[in-house]
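Scrolling down, you'll hit the structures one after another.
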Structure 1
Amino acid sequence: MSLVLDSSITLARVFPDEWTPAILQVFDEQVVYGAWVPSLWKIELANVLLLGVKNGRMTKVRRDQVLSELQILPISIDTETGNKAWKETLTVAERHQLTIYDATYLELAMRLSLPLATLDRDLRKAAQAENIPLLGF
């Protein structure tokens with residue numbers, strides 16, 4: 001089963017101090033079947049990894065290793081994210097009082113009829129209101 005994977009889950013998998021059995025399960029049992037992400041996912045990850053190096057949370061070598069590992073996973077980048085931003089995503093963001101960034105993940109899950117994997121409390125609440133299945137955390 002495929003899913004929409006948000007950056008909070010991805011980053012929780014990157015940093016060992018944030019691992020939980022549920023997060024490991026998403027990657028070990030779910031992402032291997034494929035995941036979808038909005039096009040901003042790479043930008044969000046790059047920013048947090050840049051800060052991780054800057055703040056001493058990881059080395060540049062570890063950052064580059066993480067990026068290489070993520071590159072080989074069956075993660076599809078949605079090419080419609082930008083096209084949806086000014087209408088569908090904006091509508092979703094307003095309806096659920098989300099940031100546009102968070103709403104991109106929900107809009108994608110809604111459009112593809114896929115479950116959403118996120119740790120973000122507001123995004124989880126909005127997904128529930130839209131009857132989007134959530135992976136348990």
Structure 2
Amino acid sequence: MAITSAICKSFKQELLVEGHNFTNGADSFKLALYTSSATLGNATTAYVTTGQSSGTNYSAGGSALTNVTPALSGTTAVCDFSDLTFGTATVTARGCLIYNTTNSNKAVCAIDFGGDKTSTAGDFTVVFPSATATGAIIRLA
């Protein structure tokens with residue numbers, strides 16, 4: 001089992017049929033945390049519970065993301081989210097899945113943290129990179 005960072009293949013196709021609207025507040029997106037026992041990657045099509053993290057102050061399904069309206073960085077379309085904090089959490093995660101709760105919990109992207117990340121009765125924060133052509137978590141070139 002493994003988590004591989006990737007934009008989900010199904011997400012790419014769904015963009016062409018108006019399956020996701022990232023305009024601030026139009027669709028709702030969540031981020032769920034997963035352990036190293038999860039299998040997530042470009043073939044993930046929807047939110048799954050298998051391998052999801054559990055712990056104090058972390059609920060199944062994760063938490064809502066605040067998205068920033070898509071923009072252009074040069075010739076690349078980018079989308080960003082505000083950093084997400086699970087406060088006073090005791091949890092371990094190897095990666096996460098961003099998914100669209102407005103659209104049947106369809107997967108957007110899987111992210112591998114590169115190793116287990118743990119918080120013990122502290123803040124577990126997912127920090128998103130800058131919304132640039134080379135850094136944004138979601139970018140279409």
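Here are some notes:
- Comparison of 1, 2 by volume of the Cα convex hull per residue in Å³ - largest value held by: 1
- For distance in nm of label points 7 Å out along Cα→Cβ at positions 103 and 127, the highest value in the series 1, 2 is held by structure 2.
- In terms of mean projected area of the Cα convex hull in nm², for residues 7-78 alone, the structure with the greatest value among 1, 2 is 2.
- For the structures shown (1, 2), FRET efficiency 1/(1 + (r/R0)^6) of positions 23 and 119 (r between Cβ atoms, R0 = 30 Å, to 0.05) is largest in 1.
- Computing helix-only ellipticity at 222 nm (-39500 (n - 2.57) for each DSSP H run of 4 or more, over all residues; to 500) across structures 1, 2 gives -15000 for structure 1.
Values quoted throughout were computed directly from the atomic coordinates according to the rules given, and no laboratory measurement underlies them. From a predicted model like this one, the values you see are computed outputs, not experimental measurements. Cβ atoms are built from the backbone, for glycine too; each structure is taken alone.
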